Structure I
Amino acid sequence: MKKRFTILHTNDLHAEYDQAVRQAAYIKRRVAELENQGESYLLVDGGDHLDMSINECLATRGKLHLDMLRETGYHAMSVGNNELLRSTPDLIREHSLETPVPWLMLNLVEGDGTPIGGMQETLMVTLENGMNIGLFGATDQFGDLYENKHGFRNLDTIQAVKNAAAGLREKGADFIVFLSHLGYEADLANAKELSGLVDVVVGGHSHTVLQAPVMESGMLIVQAGSHGKFVGELKLEVNFENDQHQVTAYDGKLVEINSESEADPGMEAIVEKGRKETDEFLSEVLFGTTEPLSHRDVIQLMAESVRSFWDAEVGIMYGGAAIDGLGAGEITKGDVLTVCKSMHSPVLMELTGEQIAGLIEDSLKEEITSKLVYGNGFRPHGIPIGSLGFSGVEWNFRDGEVCEIKINGETLRDEQVYTVGSGSPMLYERVCGYSSVKGNTLLKVENILMVKDVFMRYLMGQGDRFLVPLMD
């Protein structure tokens, strides 16, 4: 007996709202067409629907996206790093409990081994044609990042998938769909081990544009790019015989969504409501200044803010933490968030005097400061790491050389260990490009606030030291 159904899929929206309202319109129209034709369908998302670097997402604490997922009518979604990495554990749990669309996750759990919040390890969806579709999701664990940052616990991904597939088969699943936020290369690499267990992988994370499905070791892999530019459609014909099934025909494509595409009124209303909340959030005045602050001023102040936050001996901030300066007048949250887009965690580390001296010298070298950085929370991607701003450190030049370095007024000693407040990129040479950070010791990571949050709190408390308040 042959049965047919269609998988509609998206991934990695990253809070691209103008695209989302058009993507939703196409999905609703296509679902209506399939229903009118009496055809069965499954609608799923591969994760990274949220993005806390976008003001609307940040201002609404991501709740805007729960409404968007409901409005589009998804059956389920995988959990991406943007649902996980830039939220607190409590907010992650809150989202996963409140969402009307199941969040699927099987390779990351609470420290005690239970599911995180309302996340589900597996899900069974029964289509109109009677097929039982078994689903589960997994995410890129980024090594032990979530274990260290959130107190979650990693599970072996391949073994977890095998267990989930077997369990779903026992419960009567006719067909297995894996919502993978592992990335295309990982999906290809895992295909041999998952052959015969997983029928279709709906991918995400790598933003791969697969115009046609890829068959690898008997497993179909699809992925629909990113940022709402496409909706994927995979038509399947499955033959069932003697308790076995086989995909006998398939056809997949990506449908482009552009600025000329129709917008969905329901989604527009949700986004508009979120933007009104965002305007109120961003309009809050933090401080006032009679003089504009240059980009260098902002980086210097950010260095002072992380030093103050940790009560460290030294503060260091990289130029890529901000993209511009701030003008004179009333400065709002929106003004700060416009120039401070990156999503980095404040860290407290230890560096020797020799390392700090090396960082000062390296910060003067264009081949280092011009290094372009991607990922790891940098926004926008491809921004130069920039020169470093230092707090608690001063030095002189003699004959073009750095000399007379002092830490809080005392001569720097090469062998002495100093506490340093900074942002997470400064922990890793491969990220920041500054070789002198090698051998640092990480003491603490702030898991709730980001560097830009610390900066805004610092500015609110500074008053007349460098600013002239405009408010009564």
Structure II
Amino acid sequence: MDPMKKRIWELAWPAILANITGTLVNLVDMIMVGQLGSLAIASVGLGGQFSWFMMPLMFAVSTGTLALVARFVGARELDTAEKTLEQSIYLAFLMSLPVLLVGVFLGDDALRIMGAEEDVVRLGYSYIRTFFLFYPINFMSFTAFAALRGAGDTKTPMKLSVLTNVLNVFLNYALIFGHFGFPRLEVVGAALASGIAITISFLVGLFLFLGGRLVLGLHLTFRPDFHTIKRILRIGIPATIERVIFSFYNFIYISIVTRFGTIALAAHQVGLRVESLAYMPAFGFNVAASALVGQSLGERNPEKAERVVYETLKMVTAFMAVMAVVLIVFPRYLVMPFITRSDPNYPEIMRLAAIYLIIVGISEVPLGWLFVLSGALRGAGDTKSPMYVTAVSKLLFRLVPSYVLGFGLTLGPLSIPGMGVIAAWFAMTLETFTSAAMFWWLFKRGKWKYIKV
């Protein structure tokens, strides 16, 4: 195998496996909670969606950390990379606290704004209120993993994600259904299991960092270095704005989907969980592109950085083509584990969730390109371009078509009948194609090669 392809694969496969196992935390929640009925599926799914809406600050720190660490490692400035890791941990903790407070005190109001019915609000808020207590630990863990990936270590995050998933499966079984002497907590048990699993994994990772057993060491001086923090935020703030826009648009989008009814929402959440596994290869190649582009620019070799992206695009295309075939050909088999046959809405949820997978399957290859190209730009320190792409593409090609085609529109003699939730899914696929095209144009312009961090 070509040395560059080999290096890309060495970074990508642990990231792929890490994110598959991380996604399985949510999937296991959904499968087990699914045994409680469609109301529980919709509640946990919407609660999890709200959790993702609160993640922009997490990306502010992690994006800046990965880009800086990659540059410093490429330039062989390991001490500076370790200082960046330390300061990012402090920053992650402080920035997670307001997120915790929003979830604990305003989570129910957020679900009502999203259009959830009162039964969904009650269960969904119990999930949010519990899971958000663990947000600072989740935030710090996410940031530390970003630093390791920037330094070229994707295996340690993989191993810790596997640990998290194994613990989560056991704790889900114990706390959702009340086995092994534990109380039956149902939806709250799912949130508590995920939080405890994340905490244990973080503590193991912290032990490895402090013990000097990883590619980066962690030295806790508890002294802020404002110059380093400023550099992290200079890269990270545009990423934060992008994620705020992303979260705000997704908030509106899921609100549109919610208004099509609980059955449509349950089908959407089931389809989303299955698809989240399908795009894990893309995420792995995103990590590889980010790290290697940053390291290549740290070596002052932009030509190498460009070759990394081209090779990564070839590899992600092959993987995502396979994922597309699986989603399109076997949709009903993929959604079966998430829906209990005793649910009276089983046939309709099954039908709609299968349609969801067929529609999004069409866009899996451009989704892979979107991941790789956006990751390459962020690894180079260009976080403004993804912000602009997100702001334009999601509004014009997802939200507007979702609403207009979903609910219908009447303008004088012109009348467009509403297509329901299926229109929202077609709009999501359209937005994936347009975003990928925009990122390709930005990459070909080449300005990312000359960004200073």
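When relative contact order in percent (Cα under 8 Å, 6 or more apart) is computed for each of I, II, which one produces 15?
Details: I: 15; II: 23.
Derived from I, not from the others.
On Kirkwood radius over Cα pairs in Å, which of the structures labelled I, II is highest? Intermediate values should be presented prior to the final figure.
Details: I: 24.2; II: 22.3.
Ranking I, II on Kirkwood radius over Cα pairs in Å, first place is I.
Have a look at I, II and say which one yields -9000 for helix-only ellipticity at 222 nm (-39500 (n - 2.57) for each DSSP H run of 4 or more, over all residues; to 500), as calculated.
Details: I: -9000; II: -27000.
Answer by label: I.
Can you tell which of I, II yields 27, 24, 16 when semi-axes √(5λ) of the Cα gyration tensor in Å, for residues 13-276 alone is derived from it? Please report the intermediate quantities before stating the final value.
Numbers: I: 27, 24, 16; II: 33, 21, 15.
That value comes from structure I.
Quick check: 3.0 is what I get for distance in nm of label points 7 Å out along Cα→Cβ at positions 117 and 245, calculated from one of I, II. Which structure matches? If you can, show how the numbers build up before the last one.
On the way: I: 3.0; II: 3.6.
It was calculated from structure I.
Of the structures labelled I, II, which one yields 2.4 when distance in nm of label points 7 Å out along Cα→Cβ at positions 349 and 381 is computed from its coordinates?
Numbers: I: 2.4; II: 4.9.
It must be structure I, since only it matches.
As an exercise: Kirkwood radius over Cα pairs in Å, for residues 181-332 alone, calculated from one structure in I, II, equals 20.4. Which structure is it?
Working: I: 20.9; II: 20.4.
Source structure for this number: II.
Each reported figure results from applying straightforward, stated rules to the coordinates on display, with no laboratory input. None of the values given here were measured: they were computed from a predicted structure. Cβ atoms are built from the backbone, for glycine too; each structure is taken alone.
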